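Structures are listed in the sections that come next.
Every read-out reported here was derived from the displayed coordinates using simple, explicitly stated rules and does not represent laboratory data. Every value quoted in this text rests on a predicted model; they were computed, and no experiment measured them. Cβ atoms are built from the backbone, for glycine too; each structure is taken alone.
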Structure P
């Protein structure tokens, strides 16, 4: 279980719950709106929008929702909204660093909601810069280890290895390939994430998402008790409408993750 990635330990359980699914849709749609506003509404000329749309489709967001989001973001819709990105910083149990990325049209609401979610669940807000300095912006392309493709009238399962990805992306100069369980994450300088994604596509390999994310410089192991406390904070923050992504430097081992999953079953 990679602690450096955004809060995702129980995302497979969350996805089965309609309310959580609706919140995920909202986050993905908001990302499309912002990408279209910044770089224009044509995905062929706006790679950030292209990847935001790809991620939304991979998560089954309806095409109508995607198209409306592009129109709103590019100013073509009557209900266009302007969002700003704000980063909040906090500490969880055992001094775990938490970085909270918001996309909001109301700064006062965002900071109030984040503060309440963190402090009511046992965390503390941090001074600006004290947590963010522990993270670096990185490009992350997520590639599933196996996926189905249509070949004529047959459905064939394709598998992807780390060597396949190394060979495909070598010229794009990725920094690392991380085994994340059911998928690989190709880590790169944020400025070349589009080149890495295009190299994956050129090799005929499917991908789930390509985006700029935050990665911790070091990871801090957590035991089961601290993990439970941390997940309570992360869940509460992730449920907020203004929160787009949550990152931490917790290193959650498979054994600890399994113990948490047993609690939920």
Structure Q
């Protein structure tokens, strides 16, 4: 492995890149990610719902998120809010979608310039819930999470690691496709967001025939190739065993807007 690059050098003049602080920010994210993530044990305390229902909800939210043309960060925050709420509160089966759509509302208010309107959210749930129910659930979720909405998401780490990977458009699209796919898997909550982001980059690089890791990735992701390989295996394993009828992520990434990368065969030889 050769020497590593300073990936922030070329953006030093751009105030939006905050190059003076960006390294500190990601170090802070790494310290914080453990406390803002959940582990896949919380379903043991849920009597009425299970991980299969969670997968169906995530699949639906991927579609809704795409329909509303929301930013990637909103999707990741939405799923994080759902999991953190379910870890603390028991939810009945008919109200799981309400928790999902309300989490999308909260995440949208946090991340978007123009969040969806309440009436649109009532409409996409086929009027299963009223606007009052959504507003009440919003208060419940926020109080349960003690208004802790700021999280270092897997997507935030992905953006940084892609920069360290000197990723071209293909690798960016592939990594996003792989990482979006991990949202459905309850089992992958065993891993930290930064680990899943690193695994997505690892698989994407191998898929296009680049070296799976680099000195620059080692420097910025602070994971070695051998740390990431077992996580990449777990990601591929979950992908292989995913329910065939839950196709929202695949459908999203077969479109030309996302480079049609869902039709590529992902590298699995590691």
Structure R
């Protein structure tokens, strides 16, 4: 293909096809080539291209990290109600990157993205409402937003729902529901959910007591980086004989149903 052919192809290329080609390049780590496609689209007002350029400046992908430019490009996309851009702009305010740190501003922008159907923003809004970060604490709305995020497959929201039901946060206490949510998140590789599930199985709250399964989940949780698992591990090991420990270690090394570690 000659240079002229390539230029004509790019000129005639549909924006959706160009965006997909850029995304494929970014997936291989070739952000420079992806940026070359996104830039003309962004300058023509394509919101997702604007967001992607801003994200590259925020992370230093294919360009030198520049938080001011990240804020500028992501802000342009957010003005067009691009849900991912609204989330990314909220994150900049939450972390204080390229703009003054402001939990209230972050919460407002996460709400915009959540209402626009963005599941990670629904998850974040559920957390902020549960903890009262940047807005008034609202346990009922925290549960509702977490449920929406969980329905979209966000494991962190499932873990939070387990805690909400276990600790009776804005809803009657229901240990069985808590274990059900923790199990769903644990199967997806969520380390803290694995720790909570292991602890529940260790004492038999919300599910029948099962020391072997408890130890297996706690081993997974610790291997996954959970800071909650070490508190329960000595008790879980003490609740098993040598054969039980060996079985738990074997289970902990098996692949999870969803393919997570």
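Name the one structure among P, Q, R that helix-only ellipticity at 222 nm (-39500 (n - 2.57) for each DSSP H run of 4 or more, over all residues; to 500) of -21500 was derived from.
Of the structures listed, the value fits R.
For structures P, Q, R, which has the highest computed value of relative contact order in percent (Cα under 8 Å, 6 or more apart)?
Top value of relative contact order in percent (Cα under 8 Å, 6 or more apart) goes to structure P.
State the single structure among P, Q, R that was used to calculate mean count of other Cβ atoms within 10 Å over residues 86-93, giving 14.8.
Only one of P, Q, R returns 14.8 for mean count of other Cβ atoms within 10 Å over residues 86-93, namely Q.
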